[in-house]
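Input: structures, listed below.
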Structure 1
Amino acid sequence: MSSTAVCYYIYYRVGAAHERAAHRAIADLFDSVERRTGVAGRLLRRQDEPLLWMEVYEAVRDSTGFETALSQSLDACGFASFLAPGSARRTERFVAVSAH
């Protein structure tokens, strides 16, 4: 476990034909990840591009455990099938910067 909390920002494009199913899958994904890790996720979409989505997970203390739980939960719900052709999930990890 890390002493530094990590914030995850994961973005991707959802296929227009799969938007409803993707919303249901994200709800299941968030439930699964939170049950397994205690980390709640939030879903955002780009203001001017509604099929560009971003999952946000903040204050993750155990990155290894979190990433394992996230990966397994994604596989279980088959989320890759909802992505737009040519799209992939892109993960960015950020940590707080000290004030000094």
Structure 2
Amino acid sequence: MVQVTFVKHDGEECTVDIPEGVSAMEGALRHRIPGIDGDCGGACACGTCHVYVDPDWLGRLQPASELENDMLRLVLEPTDQSRLACQIKVSPELSGLVLRTPKSQY
């Protein structure tokens, strides 16, 4: 299991265990994390799993694909830390990952 902490826009934190190889979005849905809807089921087609990756973790993730970057251009309040949780597959190296959910997703 990989520990991932989701932080709401108001600072409330929820740390969950996600099985290795599962996306951060799937883990968030399993644990009913507010602000993560995953309407497209993880197909990188809706942006409802938009998160901000904590700066300490950004460089540890695989780079965003062209498809993900295209989708991120459509989300509200994008930043350089924006990613889609459906495109982040958790691994032991990511244990402790911190993802923040945008205020616009509540």
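Miscellaneous remarks
- Label whose coordinates, when distance in nm of label points 7 Å out along Cα→Cβ at positions 39 and 79 is calculated, return 1.1 (choices 1, 2): 1
- Structure from which -11500 was derived, helix-only ellipticity at 222 nm (-39500 (n - 2.57) for each DSSP H run of 4 or more, over all residues; to 500), options 1, 2: 1
- Structure responsible for 2.6, with distance in nm of label points 7 Å out along Cα→Cβ at positions 63 and 87 calculated and labels 1, 2 on offer: 1
- Relative contact order in percent (Cα under 8 Å, 6 or more apart) from the coordinates reads 41; which among 1, 2: 2
- Computed 7.1 for mean projected area of the Cα convex hull in nm² - originating structure among 1, 2: 1
All of the numbers you see were taken from the coordinates with simple rules; none came from a lab. Keep in mind it's a predicted model, so treat the numbers as computed, not measured. Cβ atoms are built from the backbone, for glycine too; each structure is taken alone.
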